[in-house]
Each structure stands twice: as C-alpha cells, then as structure tokens.
Structure I
Amino acid sequence: MAVKTFKGGAHPPERKERSSGLAILRLREVKLVVVPVNQHFGAPLQPLVKVGDNVKHGQKIADAEGRMTVPVHAPIAGVVKKIEPRTQSNNSEGPCIVIEALPPPAEGQPALAPEELVDFMPPLDPFACSKEEALARVRAAGIVGMGGAGFPAHVKLAPSKPIAVVIANGAECEPFLTIDERSLIERADDVVEGVAITMKIVNAPEGVIAVEENKVHAVPLLEKAIAASPRTRAGMKIWVQLLKTKYPQGGEKMLITAITGKEVPSGGLPMDVGCVVQNIGTLLAMVDAFKEGKPLIERGLTISGGACTKPANVVAPIGTPVADIIAAGLAQVDEEKLGMVIYGGPMMGVAVPNYQIPVQKNTSGVLLLDTVEAKHYDEETCIRCGRCMRACSCRLSPALLAVAVEAGDYKEAEKIGLLDCIECGTCSFVCPSHRHLVQRFRVGKQILRALKQKEAQNAR
C-alpha cells in the first residue's frame with residue numbers, strides 16, 4: 001500500500017505509547033453532570049428545562065431555531081439542580097445545565113421502568129430513509145464534528161456541490177491522543193458503517209478511511225470489516241489509505257491534499273474539491289443515532305500526560321467533570337508533578353485552570369502535563385531562519401504574517417493569508433526563538449473578522 005502525505009509539517013514527539021494499547025473503559029456511575037448549553041459552532045441555544053425539572057436519559061434540554069444550531073441532550077436521568085455560568089473547555093464561561101442523577105429507589109420501592117428513565121429516538125434505517133429524514137436525524141441527535149471544531153454535522157452533510165469521496169479522519173496526529181486509534185480497533189465494523197451512512201447521505205461513490213503509519217496495526221481489522229460489510233458487498237467502494245506519520249496530517253485540508261492531490265482553495269471548503277471529511281467519533285455517533293436512536297450524550301477521550309500516573313481511554317457522559325473520572329479510578333494523577341492541564345491535544349488544545357471542567361462534545365482528550373512538559377520558554381527575536389515557512393502546511397509565511405499582525409496592518413495580513421491559517425501551531429513548534437506565532441494569528445484573525453464585520457455594517 002502506497003503511503004501518502006502533504007508538503008510541510010513537523011514531527012513533534014508522539015507520546016502515544018502510554019495509552020495506545022489500553023482498551024476503552026466506560027464510566028458507569030455518574031452522580032452529577034455539568035452540561036454546557038452551547039457546544040457547537042453556530043447560533044446560541046436556549047435551555048428547554050428549568051431548575052427542579054426531572055429529565056430523562058437522552059431528553060433534549062437545549063435547542064434553538066436556525067440552520068446553524070444543534071440541540072443538547074441530558075446525558076443522565078436526573079433532576080436539574082442549577083442553570084448557571086461555568087468555566088468550559090475553551091477557558092471561557094458559558095451557561096451550563098447542572099443535572100444530579102436520580103438516587104436509587106428506597107428499600108421496598110419499585111424501580112422506575114425504562115420508559116420513565118430513557119428518551120431515545122426510534123431506530124431509523126439510513127439506507128432506506130430519504131436524505132431529508134437522515135439529515136433530520138443527525139441534527140435531532142445533536143451531532144457535531146467531534147475532532148475539535150464542533151461544526152454542525154447536518155450542515156456538513158448537506159453540501160451544495162457534488163461529493164466524490166468521503167474521508168474518515170483516522171489520522172489522530174496530535175501527540176498523546178489515542179481514542180480514535182482504539183475506536184478503529186474496537187469498533188472497526190461501526191467505523192465502516194459510519195462511512196457508508198455518510199456516503200449514502202451525500203451520494204458519494206467512494207469512501208476512504210485515512211490512517212497514519214503509526215496505527216498500521218489497525219489496517220487489517222478495518223480491511224476485514226470492509227470485506228464483511230453488507231454495504232461493500234452491495235457495491236459500495238470503501239478502502240483504507242495509509243498516511244505518513246506527520247503533524248498536522250489530520251487537518252482537513254492536509255488529508256484532502258494527501259489523498260486526492262487536490263487543494264482546497266483559499267477561503268473555500270472541502271466540498272469545493274468534492275470531499276466531505278468526518279472524524280471517527282462523529283461517524284460512531286451517527287451509527288448510534290440511526291441504530292439505537294441514541295443522541296450524542298457521551299464521547300470517548302484520552303487522559304494522559306507526564307503527570308498522569310494511570311492513563312486511560314475512556315467513554316464518559318457529556319458534562320462529566322474530568323475530576324470525577326479520576327475519582328472513579330479510571331485514571332490517576334500525581335498532583336505534585338502536575339504543571340498544566342490541557343483540554344484537547346498539546347498542539348491545538350486549550351490550557352485550563354484545572355480538571356474540574358466538564359467533558360464536551362469536542363473534548364478528544366485531557367492532558368495532565370508534568371512540569372517538564374509544561375515548561376514555558378521566553379520569547380526571543382525572530383532570526384529570519386525560515387523554518388516556519390518550510391513547516392507551514394498551508395504554504396503561508398508565518399514570519400511575515402507576524403510582522404503584519406504586530407504592526408496592526410490587518411489588510412496586509414489578510415492579503416498574505418491570515419484567514420487561511422488553520423492555527424495548527426506547527427510554526428510555533430519549530431521556531432528556535434519560541435515566537436508565539438499561532439497565538440498572534442488567533443488574536444489577529446479575531447480582530448480582522450471584527451473589522452470586516454464593522455465595515456459591512458457601515459456599508460449598509
């Protein structure tokens with residue numbers, strides 16, 4: 001099998017060996033969840049419940065009208081105790097619904113019937129229903145892109161252009177994280193089914209499961225699942241593509257370039273080159289939504305890092321404080337060594353104050369870094385070495401972008417590609433002067449978008 005890749009990129013230490021061989025554990029007993037109301041890219045939601053309400057497992061608890069909205073569901077059956085702002089995994093405060101699990105029935109009292117506790121949807125055959133029904137199910141299940149962006153899945157699955165290939169993103173190029181790898185191994189059949197469902201919805205003739213070389217051991221399992229799938233036996237074309245282990249191979253644009261040889265145009269989307277890219281977690285959530293009628297109320301994540309004495313791959317209800325996963329013994333941390341907590345991967349994740357923050361739909365991992373891994377370097381002057389330019393997978397000039405952003409020249413920054421930056425952090429990683437490049441670009445993009453919005457308002 002030919003191994004494909006893209007130009008540029010970097011090779012940060014993988015540090016996956018501590019958790020890659022660990023089977024996925026499931027957090028069984030949850031006493032309390034803190035569910036953020038807004039966990040997607042799009043318009044804000046409104047709570048549908050109030051303090052004191054009893055809620056069922058899977059019941060819709062927040063929603064809003066509009067295309068760019070995705071509902072939120074109760075991950076456990078319980079009682080709404082609070083609706084208040086809490087710190088979330090993006091390090092900002094937002095409204096959260098706090099649900100306390102129902103206590104077990106008192107002695108002599110009958111247990112509640114399943115229909116009194118669970119509010120799932122009826123199963124739906126994605127290969128027999130209409131496209132409109134399938135998209136409605138994806139939205140009703142509250143499914144978003146689970147690789148980090150949180151983009152509404154039902155919007156991505158309704159492209160305005162023809163789709164030639166569906167790409168399952170199994171690259172998982174961020175260091176430490178291994179939950180997708182374990183999912184490829186433990187749920188290979190469902191991964192293939194998720195690709196087939198996506199192909200059916202977008203009417204794509206081909207599907208490919210993209211896997212980096214460091215997960216080559218998952219390929220035989222995937223190929224076996226493809227061969228046994230009733231979808232491929234019925235004529236669907238799905239195959240596995242090996243990719244070079246390199247960061248950021250898991251970026252949408254990098255995947256598309258590596259697999260198809262096409263380049264998403266500046267300001268464009270994957271559909272502009274006939275592609276739809278889906279994260280492994282998103283595919284599995286879709287399978288659960290159609291097969292079981294189960295909304296997105298739990299997700300898998302990796303807990304690891306130098307201060308994590310017992311790393312783990314875990315499936316936990318959305319809204320579970322990571323501290324509760326640790327308290328349950330599924331993972332362990334050495335508090336004396338703990339230097340930083342990151343939600344996500346070390347390259348694109350967010351450093352947060354502590355691990356009391358709840359798991360969200362886009363939380364792929366929680367890293368408990370030790371003081372060595374969390375070492376902070378003082379920023380020095382750019383030496384014009386050009387390493388950032390050679391490493392940039394988007395073929396930008398980070399050094400020149402930084403000059404424009406620092407000077408407040410946002411027109412120039414836009415001209416040389418500021419909005420094309422995917423904020424992968426490769427430039428910062430390879431910089432010998434430890435320049436805070438990606439941080440500047442992130443802030444610069446926010447300022448530039450605000451300026452453009454103001455200009456648009458003034459032009460009305």
Structure II
Amino acid sequence: MSSVPAITETIESDSTMLSALLKSERDLYTENNPNSLALHRKAKAALPGGNTRTVLHYSPFPITVKRAQGAHIVDVDGHQYQDFLGEYTAGLYGHSHPKITQALTRALSDGLTFGSPTEQEGRLGALICERFPAVERLRFCNSGTEANVLALSSARAHTGRTDIMVVDGSYHGGVLTFVGDNPLNAPFPTHRIPFNDLRTATETINRVGGRLAALIIEPMIGAGGCIPADADFLKGLREATEAVGALLLFDEVMTSRHGPNGLHGMYGLRPDLITFGKYLGGGMSFGAFGGRADILDRFDPSRPDAWPHAGTFNNNVFSMTAGLVGLGEIYTPEVAQTFFAQGERRREKLAESLYGLQLPVHVTGMGSMMALHFGLKAPRAPYSPPPGYSDLCELVHLKMMAKGQFYARRGMINLSLPVTDSMFEDFASDLIATLDMCSHAIVETVSP
C-alpha cells in the first residue's frame with residue numbers, strides 16, 4: 001500500500017503521553033505530504049480554511065486526492081490508500097464502475113441542461129417507488145439536506161402545524177444539525193428526544209401534541225456513530241406520532257443501502273415520508289423525498305392548489321442517468337441483500353478482533369456501515385466525546401493513513417462494492433496493530 005513510513009513510538013508513563021504521540025504523528029504526516037499542504041495553503045486564499053465542505057477537514061490538513069479507481073485513491077504526493085471512507089456512503093459503487101462511466105459518457109455526447117423532462121427521470125422514479133415500500137410518489141432534488149428540508153416543509157404544509165421533532169445529536173444536513181446548537185439551522189420550532197428511549201420520546205410527543213408536524217429520524221444514526229435504533233423504539237415512534245396526528249419521516253439518505261428495501265423495509269415499518277441521497281445518484285449529486293401519495297400529489301403542477309417546487313438541476317441528466325444504471329443494473333435487490341450480509345460478517349469479525357485486544361474500543365453499525373468508538377461500552381445513542389477522545393481518534397487515524405488506509409477521522413467506516421475480503425482483512429489487521437500500538441494511550445485516556 002502506501003510508502004509512507006510509520007513512526008515507532010516509545011511508551012511514556014505520564015499524562016503527556018497522548019499529546020506527545022500525537023505531535024510526533026502530526027509532524028510525520030506534514031513531512032510526508034508536502035504537496036497536499038501546499039495546495040491546502042493556496043486554497044485558503046479563496047476558501048475559508050481552504051475548505052468548502054466542513055466534514056472533509058481534519059487536522060493538521062487533509063490530503064488532496066488526485067485520482068481514484070475502484071476502491072483505491074491516490075493523493076497528490078503519490079500515496080495510495082484503500083478507501084474505507086466511501087464518500088460517507090455516497091461512493092457505494094466505487095470510483096469508476098464501468099457501467100456508470102460508460103452511461104455517463106453516452107449521456108455527455110447527447111448534451112446537457114435540456115430545460116425539459118427526460119426519459120431517465122421517469123424510469124428512475126418508477127424504480128425507486130418499486131424498490132422502497134413507503135414510496136408511493138417522489139420528487140427529485142439535489143442533496144440529502146435539500147430532501148430533508150423539503151420533506152419537513154411538506155409535513156408542515158400538509159398538517160398545518162409548525163413544530164418538528166428530532167433526535168438529540170442527530171444530523172440531517174447542513175441546516176438541520178442537532179449536535180449542540182447550530183446557528184445556521186432552518187428556523188423550524190424544534191423539540192429534541194433521546195435516541196432509543198421510547199418512554200421519554202413518547203412523553204415528549206404527547207406534550208407537543210397538536211403542534212407537532214413531523215418527527216424526523218434515521219433508523220440507524222449515521223454521522224453520529226452508526227448506532228442502530230431498536231426495532232421496538234421505531235415501532236413505538238410510529239404509534240406515538242399517529243396518535244397525535246403527526247407525520248413520521250425516515251431519513252434514509254444513508255441507510256437505504258441496507259438490504260433491498262432500506263431499513264424501513266427491513267423493519268416492516270411505513271413512515272409517512274422518506275428521504276434519499278448519497279449513492280442513489282450513482283456518484284453524482286442527488287437527493288429525493290417521497291412517501292404517501294396524498295402528500296406528494298400536492299406537488300402536481302396541474303393542480304390549482306399545487307405546492308411549488310423548483311430546482312434547476314433536480315432532473316439533471318448526469319444524476320438521472322447514473323442513478324438509473326446504478327440502482328437498476330448494479331445494485332439490484334439480490335446484490336443489496338448479499339452486500340448487507342457481507343457487511344454484517346465483516347463487522348462481526350472485526351468486533352471479535354477488537355475484543356481480543358481487551359481495550360475500551362468498540363465497533364457499531366449495520367451492514368456496510370460501521371464506526372469505531374472509544375469508551376467502556378458501546379454507545380446506544382449519539383454522544384459528545386469526553387476530553388481526549390478526539391485526540392485518540394486523530395492519533396489512530398493518522399497512523400492508519402501512514403499504513404495506506406483511508407476512513408473518516410471520527411471513526412466511520414463505509415464499505416463499497418469493489419472492496420474485497422482481502423482488502424477488509426488488510427484494513428482490520430492494520431487497525432488492530434495500530435490500536436495495540438496505542439494501547440497505553442487509549443487506556444490512560446479512557447480509563448485514567
């Protein structure tokens with residue numbers, strides 16, 4: 001893999017161990033990535049912090065990727081990495097699936113920005129309705145954030161109510177971020193509930209009552225640590241929202257990849273609205289929101305009481321073409337089922353290896369999405385990392401990058417279709433070795 005040399009650490013017994021190890025690793029990373037550093041500094045002249053998408057920043061600076069193939073990426077300093085970030089689940093098909101690249105080449109030859117409907121959008125819409133049980137109608141947009149804002153706005157318009165409800169610590173897009181307080185959030189009156197705590201959630205739903213338009217939830221927390229919801233928790237939310245006349249909205253922007261029908265299909269639940277994004281655009285920008293026909297049909301522009309919904313690139317030919325090929329020809333229901341089972345096996349094997357270390361490190365997730373956590377026990381809800389945990393994440397992440405392994409700084413690991421068993425075994429082996437190497441710092445930080 002990468003030719004980046006690893007640093008050999010000496011064990012210190014005092015409280016500065018973690019900071020000393022981290023400084024050494026940062027220095028080595030900086031030394032080994034001069035071209036990425038130069039480009040980062042140059043970008044800062046135009047982009048705040050050299051960045052235009054917050055999640056892509058990590059200290060001391062991110063690598064700049066030059067090219068990618070399959071499940072491998074190469075940066076501007078010539079280092080090759082196994083890609084276990086998977087573009088935060090948007091990269092399900094890898095970086096160069098031949099069917100998608102060929103379809104996009106053909107689409108490009110036919111022209112762009114038509115300003116009219118295309119054949120592909122109707123076919124992709126029909127395929128999504130067929131695939132996901134809760135979707136009777138849908139609308140396309142440009143991102144998961146946009147899909148969630150439009151779905152919540154639809155719920156408020158449909159019910160004539162104002163308030164929304166979210167899981168504390170959840171993320172539903174750039175203006176729907178509920179980890180702490182975000183001054184950029186959409187100005188919906190918002191109430192928060194704890195994850196996997198049905199009694200408190202039901203009490204809150206009942207208290208808000210007739211003001212509640214919709215409750216939005218991921219059936220598995222994604223950005224907050226790949227933490228699955230209990231089936232009874234989701235079922236209870238369905239019953240509680242129905243009892244007060246509110247809508248239940250499932251954000252399956254990430255989790256629709258799980259099995260043939262997404263997690264709502266897997267659990268046999270029927271949310272009123274559902275949102276999509278990420279991989280469903282085949283690697284292109286994509287968002288969609290759908291659900292009950294009586295709600296979505298208000299967007300029928302031939303109706304005198306139609307709700308308006310604009311968006312220049314809602315049906316852009318690249319997203320519609322790549323999405324149709326991806327869902328229709330590559331990620332078939334059979335492939336989706338096999339891929340989910342494969343992810344379950346890989347995560348369980350990694351969990352066994354972690355257990356063998358006897359360190360306070362855990363892996364959570366479902367199917368092809370998983371996340372690492374430092375702590376005395378695996379989390380059941382989103383949480384704010386205690387002091388030192390973020391430094392541990394950085395230390396392990398930088399060491400793994402030096403070994404040619406690429407995943408999210410916060411510990412998120414996403415599989416893509418090109419990832420082979422041997423690639424995952426290499427990743428897991430490097431991770432176990434890295435955690436073992438950092439064992440004293442981990443124990444000192446988590447169990448001081």
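None of the figures in this text is laboratory data; all of them are computed from the coordinates on show. Note that this is a predicted model, so its numbers are computed, not measured. Cβ atoms are built from the backbone, for glycine too; each structure is taken alone.
Quick notes
- Distance in nm of label points 7 Å out along Cα→Cβ at positions 67 and 339 derived as 4.7 - corresponding label from I, II: I
- A value of 1.8 for distance in nm of label points 7 Å out along Cα→Cβ at positions 35 and 315, calculated from one of I, II, originates in structure I.
- Which of I, II yields -8000 [helix-only ellipticity at 222 nm (-39500 (n - 2.57) for each DSSP H run of 4 or more, over all residues; to 500), calculated]: I
- Computed over structures I, II, distance in nm of label points 7 Å out along Cα→Cβ at positions 235 and 403 reaches its largest value in I.
- Which entry (I, II) yields the derived value 47 for percent of Cα pairs over 18 Å apart, for residues 19-98 alone: I
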